[in-house]
Structure P
Amino acid sequence: MNVLIAGAGIGGLTTALSLHAAGIDDVTLYESVSEIRPLGVGINLLPHAVRELTELGLGDELAELGVATSTLSYFNRHGQQIWTEPRGRAAGYHWPQYSVHRGRLQLLLRDAVLERLGADAIRLGSPVGDARSEGGRTSVAVVGGPDAGTRVTADVVIGADGIHSALRRQQYPDEGAPVWNGLILWRGTARVRPYLDGLTMIMAGDAMQKFVAYPLSAVGDDGLQTVNFIAEYRSEDPEPGASDWNRGADPSAVLGRFADWDFGWLDVPAVISAADEILEYPMVDRDPVERWTFGSQTLLGDAAHAMYPIGSNGASQAIIDARTLAFQVGTVDSIDDALGAYEAERRPRTTALTLSNRSMGPEQVMQLAYERAPGGFGDIELVVPYAERAEIANRYKQAAGFVPELLNERASLTVPVPADD
């Protein structure tokens, strides 16, 4: 069997590694950029995604790459705590939760693909165009790079080419631009003094304005650590602008909106001021669709279910997609049945998660606190009782598939590969 993957992002690269682990070595990734560079800022890998990367043999590398998150805490815009919970192993998972630099994770996955599948496994500068079914297989047009103008045929074609997926657009030509929810994100990293225990992910604010921060490194000899931050606000502009992570932002505009957000335990303006660069991006997603699979081609990751960055699930869900797809392809005799089983398992879950993120997911506790006590509170129990806060947190874990007991007891997605005689 040979497999063509459109896109060498986190989802596409993890799919290639997962297929290789399932005994499928004839895998080629076609990537539009001419060089994979460590772009972007921080992301979170939840325990269910860390489990999958660990079972791919990347556990030690992840531990060196990321910071194991100890705690997740929500605050209002006055710095008062609304909800806090342990994360990773402290929460009873068999695997940690990591905060990592997205670009460095992509390079780790790229290097593993090249080592395991060969130097020709990734074709850079080679975006794909239309796909056609041909006698049970699929041919794909290559529109750039050394193979430009040719068609490549594969037994399975996987569209992992992101929120602007060419393969998705072919199936849904009238879909239009991604859906904007009115929020603008400013993202950056900064070297600052550690806050709280130096291992905590915090979210402060509400649906109108929010600040997120989490560490990406250990504390250095200078007493500083690298912290990833996201500052967001609800825009009055009618159009979101370009969905481009590389668009720079004016730091003074960001500071102006968060000038008085000094909580004592975290000085938000100081973090923003210390950033080397700030990138601007509208918070967008895609409407869920009723079908991912068309013959021997299917969609994966953001191409299938681009979702708002709520609950730290975007990259993690792409990794789960990859492992689920490889498991089905590696254990089900028929390609049609394998792709059907993959979609049946993943599409309903990611549809529910996409819609949950639109209603703020686990961050609902922040909005409830704001609506009920906009000026702050003396006792959070009188504003949003513990049972209500816990229910919101647990409901999201159920939707995203990382309830500790269920994840720990779930069967592995690793495909048993017969040993060589």
Structure Q
Amino acid sequence: MKAQIARQDILREIEENREHYVTFLQNFIRAASPNPPGDTTEASKVVVEFLSSHDIKPNIIAPLERAPNVVTDFNGSKGLGARVILNGHIDAFPVERPDDWERGPYSGYNDGTSIHGRGGVDMKAGTAASIIAFTLLKKRAEHLRGSVALTAVSDEETGGKWGTKYLLEQCGDSSPWKGDVVLNGEPGGLQSIRFGEKGTLRITFTVKTPGANGAYKHVSRGANIIASQIIVKLLDIERLEPELPEVLKKYLQSDEVRRVADDIMGPGAANILLQPTVNVGTMQGGAKVNVIPQQCVFETDIRLPIGMLARTVVDQIDEILKTFPEASYEVQEAASNPANYCTTKHPLAAHLANAAQEVTGVQPVQLAGLGGTDCKFYRYAGVPAYVYGPSPKGMGASGESVLIEEFVDMLKTHTLAVWDYLSS
């Protein structure tokens, strides 16, 4: 009975402090933390100040001085139980065209419906929700079993080497920041819980030819033309099919999953959940227009669906390049990560779905994400990790903004899900 009263008290406290929490999110967004270059000092201070105002003194783990990771934890008073990790990142996507922003990219402007500014969606709203949820749960530790840890990390946008990955690798299996299950607030849409995500395979291609004057096409094929021919061939990779357990494949192809995926991520998203996609970056084949270029360099970002190994794609590339002896490639290992997923049956996932329905009136569907998150590092380590966050619409774009109601609903759902899991 006491636990039930405490649960109701959580919702009451969130509503009473709504403006306080929104102000925290605004200040968080105003503390610019674009990565690259990756300096999150000011944004980290905002996090530390908020925690300190709730009588929590966090620890700072900073393999890079300009990119501190803010961590803290507490034990429940009801004895042994699972360790839940609330994970989120502090850094944000860079701003390419600041003049395109009506109110400036770091305004944190509240228009009554949304909070505007870079990082609001990806993922300062989600990280703020984790931070606030941690304070609400710690305040009620007497009702909980197990423990809760908060990891607000500073390096996600450029790979996680100095952020989540560092926290997990610094102590190996005994790392206090590994835990038994993870909850993350990356953008995913409140109609879904993400239990997995596509992998990335980044490759640099180089085409070298003798080159010549533009009039002497019989002397040498142009590197840019050869590169274009290779790119067309690379699109055949999108026809490859992943190898998945039949039950998972059937689930991801179900009408309900397809409907929710298209609703959250835009029409056509469902079609590429189980399909590799090929994107080509900037081509560098610098030469005057009347010269046949000797070299062209381009990059590809290939997204691997769950059930597809990088080796399968690389084998296809090797086959393609047999007819293009002028070309070579190098895999960007640091920027390449396998696709990953975890069980959909974990108790926290069930509590998350139930809490979401209670708060929003919508029962979320479990989906795989198209983009990468730090959850991959936990899943690689065998730790189930789930994403429940705001709509991904507008993330990384000029005018990025997050809906206040989605932020508050996410906060309620995160807090209640962990509460139900550790108090049941």
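Read-outs throughout are calculated quantities, based only on the coordinates presented, and are distinct from any laboratory measurement. Since the model is a prediction, treat every value here as computed from it, not as a measurement. Cβ atoms are built from the backbone, for glycine too; each structure is taken alone.
The table for this structure:
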item	result
Which of P, Q yields 36 [percent of Cα pairs over 32 Å apart, calculated]	P
Relative contact order in percent (Cα under 8 Å, 6 or more apart) derived as 24 - corresponding label from P, Q	Q
Origin of the value 2.8, where distance in nm of label points 7 Å out along Cα→Cβ at positions 23 and 391 was derived from one of P, Q	Q
If distance in nm of label points 7 Å out along Cα→Cβ at positions 31 and 407 is computed and equals 2.7, the structure in P, Q	P
